Structure I
Amino acid sequence: MTERKHPEGYLAGKTLRPESLMMSYGYHPAWSEGALKSPIFQTSTYVFKTAEEGKAFFELAYGLRQQRAGEIPGMIYTRISHPNVEIFEDRLALWDEAEACAAFVSGMAAIATTLLEFVRPGDVVLYSSPLYGGTDHLLRHVLPRYGATGLAFPAGASTDAIVALVEHAGAQDRIGALMIETPANPTNTLVDLAACASLADHWAREERRPVVLVDNTFLGPLWQHPLQHGADIVLYSATKFIGGHSDVIAGAALGSRELIDRVKALRTFFGTLADPWTGWLLQRSLETLKLRMTSQMKNARYVADYLAQHPKVERVHYLGHLEQSDPQYDVYRRQCLGPGSMVSFDVCGGEAEAFRFLNALRLVKLAVSLGGTESLAEHPCSMTHADVALDEKRAVGVTEKMVRISVGIEHPDDLIADLEQALHRA
């Protein structure tokens, strides 16, 4: 078995940056008839050179023995792995400086597969609120069928408040995982990752320590690196900024090789691996990741500043507007490299005014999802978070007057012109 990667992460002793490696890392044209770009490996199965090789491949795939030094798992069957997804995993791991990455058919597949690998019957999953609606539903309504329960704490809560909440619930000896989404969707409230890692240490038992899982979709692999702040696994809906063109559904989990190998093993039997076409599209998208996310972040600043001074806007939820007097400012400075391109705001009024605004948009499209090249706007209370109880949404600031905007790469003046005419009708 031979190594499929090549050592081009270095140039004359210099370590190259991720954006320089997105075009070629993990692939060499000589492996595919000189093709500059990796082809799509549209096959369901792979031919072994010998029966002995096939046996060795299966031993590793099913964990029947330890991997030998220098040994690389070979291709067996596309449900287990394939070149397109492996190249994508190698490249995405560079951004978070992760040892390993696992790609999935969707962000929810990544979250569900990872949670089910580490959570056992009787466990409590401590999670920040608000979360993406799909994750919230999984924790509240699906995991209890398998003997695990969720316990929510408000995003932005202090460590003492979280500890008190857990002790009041009598769950301090049953925490199996912490599921964090920061910034919170859709309020942009931050959760202190270092504090969460300390809590996991605090609740560690002799047999195991709670795993810290972080959904980093909102800031993506550019503007926040949870693994560097104590997280065990970082999760993405790769549909969003990583895919970046609103034309692919995918997810990813990154962390240590030991933990990700466990996730990949369960992925094999759940059948949640991303397909070759998806893997190839994600490779394409990684080449422009930094360009797109930087442009989106710059545009979001213009949009947020405009909304903040508009008389029909009650409040803007945007990381770039945090001031030193805000208790979240210190977390932002320690944890984030940029404010990202997600902006939520409260219109003056309620659902009727928010709907009139959304219905009047022309350049900005009324659709859920985020992180694409185009700007999108939606109504979290009735759309992405529709399944969450109304009183719980209101308690964390997801109200009928909130609108969430994912800022794209259009010209900022044009975006503001569209927002202006829509707010006029609101």
Structure II
Amino acid sequence: MHYESEMMSLGYNPEWSEGSVKPPIFLTSTFVFKTAEEGKRFFEIAYEKAKLNSEEKMGLIYSRINNPNMEILEERLAFLEKSEDAAAFESGMSAISTTMLAYLKPGDVLLYGNPIYGGTHHFITKFLKEFGVEIMPFSSSSKNDEILSKLKNKSIGNKVKMIYFETPANPTNTLFDLESIKDLKQSLFKLYKKEVISVIDNTYLGPIWQKPLLFNVDLVCYSATKFLNGHSDVIAGCVMGSKKAVSPVKTLRTFLGGMIAPYTAWLLTRSLETLSLRMKKQEENAKKVVSYLLEHSSVKKVLYPGIKSMGKSQTEIYKRQCLGSGALISFEVGGGEQSAFKILNNLKMIKLAVSLGSNESLAQHPFSMTHSDVPNKIKKSIGINEGLIRLSVGIENYEDIINDLKQAFNK
């Protein structure tokens, strides 16, 4: 069936819960074994001392390891991403940091795309760097030859373990070329005979408008707080990919304890049922808002995937790898922070708040808010300046969204 239909029942049978149409919330810390032998076997599987045979099914042990709500959610997430496996977390940063820690150790090199979400940037440039991981940024315009040459000059090419990036990037909507990332990974393997894992943050467009696994990306990360949930009432994250790629992440999750809680998993499972409807409506609204902003005399620049003003290279990448443009718009106004703040302070219906992807429209100031920890010099070099506003378009009537912007501009 299509994903809209599968989200209604995948991974759950009403017979398991007294005929309940929806899965109940399994608020339990531990589960009863039928026999001691069964408990022994489940732990052997959980700790990878043995593998399931074709006639076995893994049982429930303890909610830090597995829980029915988490398993139902992960099955649906994997179906949406067309991946073999999924791991659900209590936050997007938990998903990202656990993924990085599962694969990186002191002495390894991490290539990361700039710009990225401010929290991820802090974790990479502060924690991982102090942890002993060497980091090297690259931009969407960086050519693979340039990256390889820089690695060679630093004598660190043989230490590259991970390529991490967001596309579209937060908050500039810059697209990284998935084909180019695949070629870079292959070139590194040919040169140094070492496997490099590629990881993408697919929060902005996935899983409806972008399918990174089709481009041989190894792991796909999400802040599930955003579009996957879409109601501003859940903090969650997830990672999808092959069983082999996800396995180290799930193993480390067990011991770091970042697994998603049953109630959070239940809420997120509920939200996936309307994901397609919400994202399509949000994109429809966003395109109308973009048309308005492109014609406004106070707007210096509009950043939105697929529009001509993003440049020829960006529009070509968009056509190759994106199925839609999403609902995130960044636009720059003249007058810097003072003008941007006046607009934000005069919004009435659109909420002045960070986060994105929710039913309600949200606007914020990346330079001083979500990316405040990024050094100013770096922010300006990658297009994050004082006049930039990020707008997450909701499912309200598009005329009301535009009218709210109009009255804020007028003031």
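No value in this document is a laboratory result; all are computed from the given coordinates. Remember, predicted model here, so these are calculated numbers, not experimental data. Cβ atoms are built from the backbone, for glycine too; each structure is taken alone.
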Open item on the list: Matching task: 1.11 is the computed value of Cα Rg over 2.2 N^0.38 Å, for residues 266-393 alone. Pick the structure from I, II.
Closed with: II
Task: Among I, II, structure where mean count of other Cβ atoms within 10 Å over residues 18-25 as derived comes to 17.4 - done: I
